[in-house]
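A short reminder: the numbers here are calculations on the coordinates, not readings from a lab. As the structure is a computational prediction, the values presented were derived from the model and not from experiment. Cβ atoms are built from the backbone, for glycine too; each structure is taken alone.
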Structure 1
């Protein structure tokens, strides 16, 4: 249930409404917009009469939220969320590009990648220190050593860092070395991990599961938001369909659909979405045209020898060209790219 207060409602009136909701067994989350305060009341109270709240001083309107996700819904927060990652804002006028290798392989590799993507205009360095791989025999990442390398490379070249959190035991490491944690597609419904990510206090990038519906994706975001962490960014990275000519099917229709239903920013990962190096650029263009707030692109100094996802990783000149073209698309729809 959402309670919208009158413009200019006083603090005493707001606290009285919160107290009444608590008395009826609701947990209350508060959101203050530019003019009104909005209270989100969470609890299963099927027979609750909302007139108990509507008659209180300072209340403008009360309505039930039909969606199973409450804090991710537009009815909870009409203004688009702007997630803050270090000094980067995702969800504003600028389309933010996150780029880097699939996994951190060496100090030389991650520094070369950071230097190249920063020079081209990327704002956030992506890379995996702990890698979820389908085969137990594949490269699993360098762990803490990789995190330290990535942090140093990002700091050297003026970038923020995003990397995947796979295990609650790694939470303290992430807090020390990264600016944003990623929840990968395989862990989108790992609910204990979502709660830990929300409690870290860092921005969270939530990738859509390979077979997840949009509602399931938003419900997973709800776990993070319910931990009082408003800095959640959704990432469309392709879903599994019957098609076999691409790695996944990049569902660009999800971008406008989610934006209509949720206030959360949405970015697109065409590298995983298509899985074919020479198809990444056109899908990146399409993602920006669809209204994505950012892109996540895999870039490697020498993709042919990459230890993971080489076939979908761009060479540095290809990334430069991608940035040039997505700038043109962004400008055409009234946005910008660094």
Structure 2
């Protein structure tokens, strides 16, 4: 159930509604927008008539939620959510935010070179895996703590925000001092125990769509994080598995406007995993921006041909720079902007 308070509702009026919702068995999540306060009641309450809440002072509207996701639905924050980061970067606002870097941290020279190159082109985040979930147990599994230390060092040196993948509950506390945003990969989208724990931290989470997940399943996975009180969730469309084998996955561009309609959460696109082909990443990145995404997650490597993982879908730095220039032309056409290139010395 959603209770939308009037614009001038007092704290006493809001608290009275909250107390009644709790009394009948709701867990109440409160969000304050630019115009009004929204109270979302989730859980399994006893018998009640939702119209009774319309009689409370300060209540503007009461809505029964029929969808299984209560907090991820747009009704919880009709104006949309913006995820804020400490250095002033925000995802979900007017700016399209680009997160770029190699699939995995391989060495100090590699990650510092990649960071300088993506920052110079206009990226705001450095992406890089310290822990890597791989289909084969014999593939490179990441540098672990040493990789996290390198990510933090290069983030501090360049001013880039750090996003890296978390694979299990035991890694959360270890990663907290080193990263600015947790990434939950496609394989872990329905690792509900991990999602519950991420709901208890107060650091943003980027949640990737599962390999064969529906959009409802994606939003229900986000609900696990939101229900724990962590409302800083960013969704990511990264392609789904279909019968087509020409590309690594099928990039579902249509998911972006659908999510914008169903949910208040910002959404970014990952054309690198969405296609698995370097020659298709720029086209799908441009389409993702045109479809209304709030950002992009792109793999960029100083020397993709020698990358230890995902080299075939990683852009060369010069390709990434050219793509950013193209995106600066497209973004204004859809009412957005994107940061300009900057001079970097690392």
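Comparing distance in nm of label points 7 Å out along Cα→Cβ at positions 100 and 308 across structures 1, 2, the highest figure comes from 2. Here the criterion is distance in nm of label points 7 Å out along Cα→Cβ at positions 164 and 268, and among 1, 2 the highest value is seen for 1. Consider the structures 1, 2: one of them gives 2.9 for distance in nm of label points 7 Å out along Cα→Cβ at positions 228 and 284 as calculated from the coordinates. Say which. Answer for the origin of the read-out: 2.
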